[in-house]
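The numbers here are math on the coordinates, done by the rules we state, and not lab data. Just so we're clear, the structure is a prediction, and the values are computed from it rather than from any experiment. Cβ atoms are built from the backbone, for glycine too; each structure is taken alone.
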Structure P
Amino acid sequence: MSEKFNFSKISDECIKCGKCIPGCTIHLINPDETTSPRGFIDLLGAYEKGELELDESAKDIFESCFLCTHCTDVCPNSLPTDMVIEEVRADIAKKYGIAWFKRAFFTLLRHRFLMDIMMKLGWAFKSCGFKSVENKGMVARFNLPIIKTDRLLPSLSKKSFLNKYPSKIKGKKQRVAIFIGCLANYNYTEIGDSLVEVLKALDIEIFIPKKQKCCAAPAYFTGDFYTVEVLAKQNIEYFESFFDEIDAMIIPEATCSAMIKHDWEVFFRNRGMEDWAKRARELNKKIFMATEYLYKYTNLKELLDKKGAWFDEVITYHDACHAKKVQGIEKEPRELLKSAFKIEEMSDSNRCCGFGGVTMQTEKFELAQKAGLPKAKMIEETKANIVSAECSACRMQISNSLYQNNIDVEFKNPIELIARALRDGRD
């Protein structure tokens, strides 16, 4: 049983009102009371009381949650359903172990230099494991579970973002650090390039912390709490070494930002590590999602309006679960984009795209595909040319959902679109 945590107390506090069910990602594609938020909570209470064995069937149920946080967003009692599922997944990992390919991946996340080496090899031999947008006929190789036939995966960049730039880029205004996130560091490096471009246009001094590690979200959602503890502690100690010298650290990734600003503190508090929880909380005062900081604390909106750029492309905006539901970020990116693009809202921008984490993208990918189809259709119905969200996990999932359903819409992080507006607008 997870230490320092009481499943049955949360189960007893659930009033079974059902408000969590209509928007629950797994329940929308698998309408079974068992795999609903109140079903999860009820089973967890039974598990703690010894009335439910954590067998293969229970394991399958608890690994079917997408952790989209819809339930926590609408719950009248503010029950942390996502958190209790993350906790029981740690128990599952202890009992059944973690698949070898996940353990290998999490080992790479703990050792940046190994990840750099593997990603360079991956770039050189990407036909063996990854495919780019131009190479749509991929065949599974080496029997790797992470590779699916005819599945669109992000290509690798020749040089990672962290290895591309110096640690300091001069500017005359505030000093801002960048936490880039793994997908933006190795796959979607244009996000970091665009963020540097935007900060330069604002004459902001840039600090790129070279020793930053993965935020640990992939491991956290899988139940590998050893990796979470290692990475969170290393990052906290490193951030503390320079935080007095910066005005803010900005993150162009919703999942990374939510993990750092919310889940680190929760993780340590649930383990009884109050000192580490306090240290994580102290850092939060200077940590922001990129569009949040740029909208609230710079003159970017004024600069965009002055540039007067206007593009023919229509944008539709997807609210990443870890942006809107966890951090309340929805207005900021839209306001910045409205200066240069027409935004056509989809019917339910708040509906989860269906990424769901490492397990969902590998062993339960059929569920991710089912969850992704409605989002792809919503995007198509807007007749937009571009769909945007400040989350590379959403980018990976939505891009594949669009591709598999033959919908010709491009995905861009809002930072990329903002950089384009600054670059192509009039002086």
Structure Q
Amino acid sequence: MWRGTPRGTGYGWPQIVGDFSGGAIAALIALPYGLAMASMMGLPPVLGIFTSVLTAPIIALLGRNPVLIGGTASATVPFIAAAVRSQGIGGAAKVSMVASVIMMAFCVLRLGRHITRVPHAVVSGFSCGIGGMMLISQLDIILGVRSPYTQAASSTLGQAVAVWDRLAGVRMGPLALGLTVILAATLAARLSPRAPAPLIGVGLAILLARLFGMREQEVGALQTSIPPFAGFSWSAQDVFTVLPSAFALAFVSSVNILITSRVVEHFRGRHKRMKASDADTELGAYGIANLVAGMFGAPLSVGIPARSLAVVRCGGSSRLANLLHAVFLMGILYLGTGFVARIPLPALAGVTAWMGLCLLDWSAWRRLPKMSRVDAAAFLATAGCVLCVNAVLAVAVGCALYGIQGAYVRWIRPASRIPDLQVP
């Protein structure tokens, strides 16, 4: 037992190591992803990193799920990108800050608890869909066929088709690095569930690249300056432009946060439902955290499955992992830029792909023939819509199937059983 920890709490050196290794690999995953998401929004790339740095301490302090790691996500890209196009960084700050206030209103009005009623089959389908999306999104890097064509696809399915069209150009260097990470992480996780499997995979990939002189694209130099406060002004027109986008952004972010939280709890082996108040409090914590990030023009933070699952797989179990994820990011930005800049992108792509494979919830696929028809349909529809459309619509479609079943059981089926009146 770790000295200074009360007897019976179960937190000792194995948990400390898990939190440190989980925070480290979550930070490594956050680097390329945060930079890419901010660039897609039209923001300075470093703001995608500062989203995690600014929000993680607040989420770790006030949030309910200790290993739900937040950061910049693709679900928020359309809303913030539109604000940047119309009003620059100031527009992004406005829409993010208003969305944060709306999220806090969701907390006060106790609306978060209703999202926790999403059926388990929909949550499993969401998990599998996100896993597939993470895997497919990295294929062009791992296969060495990345191009503007593969990155410009409007959906994950479209990106898969774009990669398929370029299979003839597969290069062995990126493929070897990506597969090294996936295989090494899988083996390490099987040998020890608490081993920092992704970190081990990245280390072996770097060693392989140095031994064989592989010249693949690397993370590159990072900007380390602290972003200034975003300047903006309000106008009456914002009621018709900013407010609708902010409300949609708040709703999308809230659904993402709470569904991802349930997925993470599932993979932690905790199948108990969240308390109703926990869901509301989680939204309030993210609302406060995102309000702080928005003042700098940084995009909203939402739950990131890849980082959260990395913490779980490395043995992380407490709020310390979330806090350390931000500390390691700051350390990378200010102290370790030289080392991180030389990490091959295919190695980090391999980490994300491995996380996607872990999220594919193979036990759910094995149970599929034994599920009820509505559970199986909701599972498949949710997973498919995540890949073909977007995550929020996928959850809506999955839940709608249960609504249709409820309406059928309540109104249509009883009416069909009424016997015809016999005319004398």
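Quick one: distance in nm of label points 7 Å out along Cα→Cβ at positions 205 and 349 came out at 3.6 when computed from one of P, Q, so which one is it?
Considering all the candidates, the number was obtained from P.
Give the label, chosen from P, Q, of the structure having the highest value of distance in nm of label points 7 Å out along Cα→Cβ at positions 21 and 165.
Evaluating distance in nm of label points 7 Å out along Cα→Cβ at positions 21 and 165 on every structure, the highest lands on P.
A value of 5.3 was computed for distance in nm of label points 7 Å out along Cα→Cβ at positions 213 and 261; which of P, Q is the source structure?
Going through each structure in turn, the value belongs to Q.
P, Q: which one has helix-only ellipticity at 222 nm (-39500 (n - 2.57) for each DSSP H run of 4 or more, over all residues; to 500), as calculated, at -22500?
Q
Quick check: 13.2 is what I get for mean count of other Cβ atoms within 10 Å over residues 53-60, calculated from one of P, Q. Which structure matches?
P
Which one of P, Q has relative contact order in percent (Cα under 8 Å, 6 or more apart), as calculated from the coordinates, equal to 36?
Label of the originating structure: Q.
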